[in-house]
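Every number here is computed from the coordinates shown, using simple stated rules; none is lab data. Worth saying up front: this structure is predicted, and the values here are computed from it rather than measured.
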Structure 1
């Protein structure tokens with residue numbers, strides 16, 4: 001089961017550019033019973049391992065805009081450290097139910113926004129004005145969200161690139177995957193030293209993820225991204241709602 005989960009998540013990452021932490025954490029918590037802090041750390045480490053396979057392919061295809069990536073990391077790298085420290089504070093305070101509720105709120109808000117964004121007509125960005133100098137300010141909170149929940153790098157990063165840069169769609173995916181790899185690497189390092197981990201589960205996910213990443217890379221030009229992303233956001237909206245409902249039940253029982 002763990003191998004299959006890793007395969008499916010990595011397949012989605014390769015095909016859509018999103019889904020690493022956003023999918024991994026709720027699946028581990030809701031279906032495998034992994035504590036949220038451990039799931040966040042595993043999500044970041046798994047994302048790093050899978051994107052380590054995907055990034056070279058994007059570089060070879062010249063889909064990474066290095067200048068744009070630099071602007072993104074200027075805000076995203078310190079942001080992920082801030083988010084990791086906030087998560088550590090909640091864990092030390094024993095606020096497990098609050099943590100679950102915040103994770104649910106992040107999933108619901110991200111999925112809802114992306115569903116609305118999905119109905120916008122597809123546009124070519126070549127004539128768009130380059131406002132990439134705004135990216136550090138936007139990627140700071142995105143990085144913080146990644147450090148706290150392991151989610152957001154792919155979804156919010158690609159949305160920012162589409163809105164603020166004239167990059168072609170393939171460059172948006174490649175640059176965003178590279179950004180997700182670096183912030184996941186920074187975040188996984190922070191979580192490795194501050195949170196409990198589950199190396200056996202992580203290795204099982206990575207083993208399945210290797211095959212998923214390779215399969216997705218081979219299919220990326222044959223399968224349209226937009227329908228897959230839409231289905232992904234619907235599913236994550238349901239999972240986020242489940243997080244919020246479970247947290248409400250615990251809160252109501254404690255009153």
Structure 2
């Protein structure tokens with residue numbers, strides 16, 4: 001069943017008004033008609049089953065049929081910090097990590113980032129990424145849309161570590177052993193700690209580098225700031241793959257995907 005995210009203001013008493021692109025999608029693309037039902041969410045507090053009662057040229061009116069449970073979000077809130085990649089790779093990262101269950105995204109600049117930062121261009125890119133996150137969240141039947149922060153400097157990212165219960169720094173060189181194999185060794189005791197301390201919804205920052213990876217001094221700075229240096233297996237992953245794999249591993253270990 002088709003799902004749409006709308007603002008709280010579009011919920012009116014026992015009804016909903018859908019406008020703009022979503023209304024166009026319902027009328028012109030999906031060719032919906034009166035009596036059709038969809039799922040509508042405000043991305044925060046309400047997700048409902050609603051029935052179309054009236055279609056106009058630029059808006060659709062619906063009546064709420066029933067409230068639906070808010071059970072589509074992971075208990076572990078994982079934010080993806082991604083070194084700005086080239087081209088449209090960030091679009092893939094946002095789309096797939098949203099489907100998997102990322103809570104938010106933080107693009108950042110680091111020593112080996114190839115992309116030249118431009119505030120005006122980044123504003124348009126953030127708007128584009130936000131649209132992709134919305135569409136992916138609708139497709140995945142999530143209850144909320146991940147937020148996308150403005151690009152952080154490396155220093156800003158380091159200073160943000162204290163906001164999280166756990167910071168994971170994906171690094172191919174862990175303890176001088178080459179590709180790291182220690183992600184599970186970090187997540188298993190962290191899960192036990194959360195259980196012991198009664199932390200039901202821990203916040204986690206997962207950091208993935210750009211195409212050139214991280215400089216050794218950046219790894220040292222991240223570790224000094226409180227991050228755990230972890231590897232994602234014995235193979236070197238592309239910039240657009242690391243966050244997807246890391247997020248999947250974290251949510252599996254949380255029990256989200258059957259991990260124990």
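A few remarks follow.
- Computed -28000 for helix-only ellipticity at 222 nm (-39500 (n - 2.57) for each DSSP H run of 4 or more, over all residues; to 500) - originating structure among 1, 2: 1
- Origin of the derived value 142 (volume of the Cα convex hull per residue in Å³; candidates 1, 2): 2
- Highest-scoring label, criterion being relative contact order in percent (Cα under 8 Å, 6 or more apart), among 1, 2: 1
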